[in-house]
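I've put the structures underneath this note.
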Structure I
Amino acid sequence: MSAPSASSVSIRVARPEDAPACGAICYHAFHGINTEHGFPPDIPSLEAATGLLTGLFSHPHFYCVAAEVESHIVGSNCLDERGAIAGVGPITVDPSAQNEGAGRRLMQAVLDRAHERHSAGVRLVQAAFHNRSLSLYTSLGFDAREPLSCMRGEPLGKSIPGCQVRAATTADLHHTSRLCRIVHGHDREGEVAEAIDEGVAKVVERGGRVTGYTTGIAFFGHSVGETLTDLQALIAAAESFGGPGMLVPTRNAPLFRWCLENGLRVVQPMTLMSVGLYNEPAGAWLPSITY
């Protein structure tokens, strides 16, 4: 197939049966760009990519689209619609069809969807070494908000004095939503509820009250705390760092330094970007790869 032009690319809603084709593109696209720049791939295998997109394409609160040229799939993109802020990704384009407009069309499709749904804002996390994606997202209206460091290592197996970390329950949802609204100005209750159902959400208590939570100290999880101590407690109690690692706001020098002192290492630099509503966070936090 010859390289497509922007006018030859069509966009449609992605279906679960598209996951094998889109998963292959997703895996090879991430593998190619990451290894080209000397970083480990975000998605470790073809099976992992296909499984991820199978789940997203069938999720009732994700809007997913596929790009086609002459009925041949050349890429896909997803929009997380579980909260007032929509999150983009993963977006991938077949390496043989890149730089020809498919990525822009895929991004515009989810931005149009967010506009139709009156989302307060849209966010994403991009690989800081990927100049083309940075340029594309900026040209579409996104602003760079926060430098991030993807970090991982061996579980710390520690506890922080005065902090109790336990599994979150549905009774904690009003606490977690309150914390997220204090720190970010909006809640992520849909994500937290799913993480509780899946048994991966944790909360930290100090002085008999909930002062922080996480949906997973992982690439796809986010965390919120009143203070640095709350995040340290959640990280210290993590049994693993899922995926390529957790995302640490690099400007939070005390947290970043503490992670390094505890044996965690930087995997790759990333950047949080947003369009629409964005409040400078007023507490301690870790984003997910979505935002």
Structure II
Amino acid sequence: MLIGVDWGTTRLRAYLIGADGWPVARKDSDDGLLNVKDGDFAGVLERTVGPWREDAPEDTPVLLSGMVGSRQGWVEAPYVGVPATAEALAAHCATVETPLGLVRIVPGVAIGQTVPRGGLARGDVMRADVMRGEETEVMGALEALGGDAGTFVLPGTHSKWVTVEGGAITDFSTYMTGEIFAAMKNHTILGKMMSRDEADREAYLGGVARGLALGPGGELMSALFGVRVEGLMGRLREASAASYLSGLLIGAEVGAASRGASSVTIVAAAALAERYARALEVAGVEARAAPPDTAARGLAKIAAALS
């Protein structure tokens, strides 16, 4: 048995996890780290899982993952490098003493580094990326699906594309697709034509096709202005513009990130998973959805490696 918490920026999801690695009880709240008053993480944790802790065996571990371990969180859990296995994550957990006993926080994963000579202007920079929380979900998806390799996408504000080989995270990339969509819709001239917003499958798939057809470089910047042009030319209804924009951005992401992959596992809630599955289908890539609660299953896998 394990008490696990997926503690993000805006949401907190707590799980009472059984011996089979799946949750037997869960709690979901808005107590993400941005909403924790006066840094009282211990108080929020105790209110959330305290009753479980009282009823559980004394040696039941409490394990947290997500942005709670960031520099802006409770206790920073430094990143581990790739390849990152469940054992490596377990070995580098941060610890904090609380009224509930010792609590461990799963580290994030980092890849690459910045090379300082010459600065950014000269381009003397290796590709670098970080993630925190998604590594636990990927470990859970691997465990749930019974594999040790593959390509995974975790869509969201900052979508993560993760490569796993031999049970270890070996590579990943981040795409700011969700955040760019929100910014373009709410804070640019494109939003002026999105006063009405209706889900339009045909417009979405049209955007996906356009995004997949983009070449390297700055073509997306031009294609984004093309959303307005399509409306001015009467080829895109205002009510369908948001669907088209979403498809364009997701199509561009899928086209860049899925290159070389024959299949992709989607780790997301059902509605968002469906949007990515459609885009992958257009791209000719097989897609499958991971089951719910992969964060809980991943926490259980990492906790098992603690012993």
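Computed from the coordinates by the stated procedures, all read-outs in this text should not be read as laboratory data. As the structure is a computational prediction, the values presented were derived from the model and not from experiment. Cβ atoms are built from the backbone, for glycine too; each structure is taken alone.
Can you tell which of I, II yields 37, 21, 20 when semi-axes √(5λ) of the Cα gyration tensor in Å is derived from it? The partial results should precede the final answer.
Values: I: 33, 20, 17; II: 37, 21, 20.
Label of the source structure: II.
Upon calculation of mean count of other Cβ atoms within 10 Å over residues 78-85 from the atomic coordinates, which of the structures I, II produces 17.8? Don't skip to the end; give the middle numbers.
Values: I: 21.8; II: 17.8.
Derived from the structure labelled II.
Ranked by distance in nm of label points 7 Å out along Cα→Cβ at positions 46 and 278, which of I, II sits at the highest value?
If we compare distance in nm of label points 7 Å out along Cα→Cβ at positions 46 and 278 over I, II, the biggest value is for II.
With Cα Rg over 2.2 N^0.38 Å, for residues 150-205 alone coming out at 1.27, pick the structure among I, II it was computed from.
The correct label is I.
Taking distance in nm of label points 7 Å out along Cα→Cβ at positions 158 and 198 from the coordinates of each of I, II, which one would give 2.7? Before the final figure, lay out each step's value.
Values: I: 2.7; II: 3.7.
Working through the options, I get structure I.
Please state which of the structures I, II yields 2.4 when distance in nm of label points 7 Å out along Cα→Cβ at positions 190 and 214 is computed from it.
Working: I: 2.4; II: 0.8.
The correct label is I.
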